[in-house]
Structure I
Amino acid sequence: MILTSILKDPRERTRFTRFAVVGIIGAVVDFGTYTVLHDVIGVLAVTASILSFIAAIISNFTWNRYWTYPDSRTKQVSRQVLQFIVVSVVGLAIRTPIFALLEKPLDSLFLSLPGLPFLPGDFLGDKVALAIAVIVVMFWNFFINRYWTYNDVE
């Protein structure tokens with residue numbers, strides 16, 4: 001239903017495009033926060049991933065509320081924030097095990113590859129693991145938020 005409307009309805013296409021742009025902004029916030037916390041400050045990878053996720057959902061809610069879905073005003077902002085947080089927490093519950101399961105094996109894989117002398121040995125594995133987890137959760141977030149959090153938009 002939503003997928004069909006994205007293809008047929010110009011307003012829904014615009015919303016989807018804006019949601020994707022917000023997602024890119026959120027990914028920059030997420031990856032940037034993660035990198036500073038983990039690589040610069042030394043916070044454990046899974047903890048840094050959780051904290052960066054929180055920073056990204058704050059950014060994403062703000063952008064989605066005021067730019068992607070500016071016509072979503074029949075719900076109180078407090079209710080929408082709560083719904084967005086619930087969706088995001090479930091997304092975090094999906095994301096964290098994916099990241100935790102992939103981080104060390106991907107670090108090992110990238111450490112074993114020759115020809116990457118310009119990067120620290122464990123630099124790429126956790127970033128790739130985080131990217132995979134972010135992509136999975138992005139699909140979850142879009143569909144559930146569109147059907148539930150922003151269901152007042154026509």
Structure II
Amino acid sequence: MSKQTDFIEKYSKPVIEGSKPYKIFPSITMAQMIIESGWGQSDPLSTKYNNFFGIKASSKWTGKTIDLNTPKDAKPISKFRVYDTPLDSITDHSKFLVENKRYEKGGVFSANNPEEQAFAIAKSGYAESKTYADKLIQLINKYDLKKLDIKKVSIKKKN
């Protein structure tokens with residue numbers, strides 16, 4: 001198996017579990033996770049702190065944080081969210097999309113398929129890249145990620 005196949009297999013269950021309840025196609029979440037974490041190789045953000053989407057910590061964030069060097073940003077150091085597990089990161093990413101009304105206004109949650117959702121996420125300003133939606137769709141097609149959209153996972157309720 002390839003590194004890519006291993007990654008998809010390893011994170012399929014948490015991706016389905018952390019995105020489906022929020023009306024986000026798991027194929028989209030997996031593709032975003034691949035892009036944003038470089039297949040889980042962004043060091044130390046995803047490798048050590050389980051932050052697979054590069055989500056920064058605002059002053060409202062009450063969880064753990066880590067200050068990391070961000071030379072491409074306006075600030076040289078940024079505060080990032082830290083998660084205990086990959087599932088926590090995935091679920092928080094889904095909540096991030098739901099809680100930021102621009103994604104609802106952009107049609108993310110009314111999309112009928114992953115392609116529509118990819119363009120809605122991009123149009124809503126998720127990434128600076130003009131080809132972000134195309135990149136998501138290419139990953140979905142290349143690695144047959146739509147199979148995640150039809151899988152069922154039993155979701156355990158937390159007490």
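Points worth noting:
- Value -25000, calculated as helix-only ellipticity at 222 nm (-39500 (n - 2.57) for each DSSP H run of 4 or more, over all residues; to 500), assigned to which of I, II: I
- Answer label among I, II for the case where Cα Rg over 2.2 N^0.38 Å, calculated from the coordinates, equals 1.00: II
Bear in mind that the values in this text are calculations on the coordinates, not laboratory data. On a predicted model such as this, the values are computed, not experimentally measured, just so you know.
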